[in-house]
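*Asks:* Got some structures for you, see below.
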Structure P
Amino acid sequence: MLPLVLLLVLALVEVAVTARTQLELVNAAREGAREAAVSPDPAAASAAARAALGDLASAARVSVSRPTVVGRPATVEIVLRHRIAAPVFGGFAIDLRARATMRVER
């Protein structure tokens, strides 16, 4: 019975870590989209998203789509390859994605 309980606890920890990482991605995408909405430079939006990611920034792919027309949507998408660390689960990797869109203000 103890191995089953340990396996369940390990699975719950992995789910919690993955959920936390996903929430960090969503927050970073929002930060990038906000910057894209007010700044005409897509590199500034990418930098804002990477700054919000902190240590995860080096492994993330950030793409920014920002039109020059005011009122059109600016979109930031972030993709991160997340490795499930538990050897019990095979140590496989999954892609976590977050996307945020805001209207261009300037």
Structure Q
Amino acid sequence: MIIENAHLQNQAGRRADFLEVLRSRSTPAHFEIGMKILGPFLAVKDPDTFFMRGFPDVASREPMKTKFYEEEFWKRELENILMPMLERYEVLVVEDSEGLIRW
């Protein structure tokens, strides 16, 4: 499994709003494409959110992401809601080479 560890820093005071949209609208859209959401994992000492999503393998990662971000649901709704809430976005891609996370 390939895992994206995305470090999302929200605008001040927007984490709860961001997480509500993530849970109620974005996560189901990810599942429809076949991506697994492994989080969100919240930072303890600051208002950052660590959000992780998984892909079956390296080959499926880009096509799945492309499908998600090219969908009208992202373009017309989620992008305009979620992106203004972010201050910073960084991604680290890692592999679950031991198979610890079940697909």
Structure R
Amino acid sequence: MLLYVASEAIGHGSDELGKILTPAYLNAFLKGENLPDVIAFVNSGVKLLTAESPALTALKELEAKGVRLLACGTCLDYFDLKDKLAVGGPTNAVEITGLMMSADKVIKV
């Protein structure tokens, strides 16, 4: 399973609420039996992989459990975050789309 995170805020409507929900949502994966194989972060979703992220603890735990955390390199450059990753690593659209095509399930949040 690939989880596709396209924003630092989950859902549509209130970005403020979405930013509150994001860490809770990622923590919920840690309580379940099935973890995603990969979480791909694009656009402002890459901000979740920095030291200032409210989701950092959950993401570190997911990575420790074997979940690959991948950040869009172009997005990191756009937000000037390439040197600020606290977890995960950079990748590109070719790898992300390849993983999406080969995944048994893709979930966009």
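All of the numbers you see were taken from the coordinates with simple rules; none came from a lab. Computed from a predicted model, the values in this text were never measured in an experiment. Cβ atoms are built from the backbone, for glycine too; each structure is taken alone.
*Asks:* Work out the source of -8000 here, i.e. which of P, Q, R gives that when helix-only ellipticity at 222 nm (-39500 (n - 2.57) for each DSSP H run of 4 or more, over all residues; to 500) is computed. Working shown, then result.
*Replies:* Numbers: P: -16500; Q: -8000; R: -11500.
It was calculated from structure Q.
*Asks:* Here's something else I'd like to know. As an exercise: distance in nm of label points 7 Å out along Cα→Cβ at positions 33 and 49, calculated from one structure in P, Q, R, equals 3.1. Which structure is it?
*Replies:* On the way: P: 1.1; Q: 1.6; R: 3.1.
Label of the originating structure: R.
*Asks:* Something else about it: Using the calculated result 0.75 for FRET efficiency 1/(1 + (r/R0)^6) of positions 9 and 25 (r between Cβ atoms, R0 = 25 Å, to 0.05), pick out the matching structure from P, Q, R.
*Replies:* Details: P: 0.50; Q: 0.75; R: 1.00.
It traces back to Q.
*Asks:* Comparing percent of Cα pairs over 24 Å apart across P, Q, R, which structure shows the greatest value? Spell out each step's value before the answer.
*Replies:* Values: P: 35; Q: 21; R: 15.
Largest calculated value belongs to P.
*Asks:* For which of the structures P, Q, R does the calculation of relative contact order in percent (Cα under 8 Å, 6 or more apart) return 29?
*Replies:* Values: P: 29; Q: 47; R: 34.
Source structure: P.
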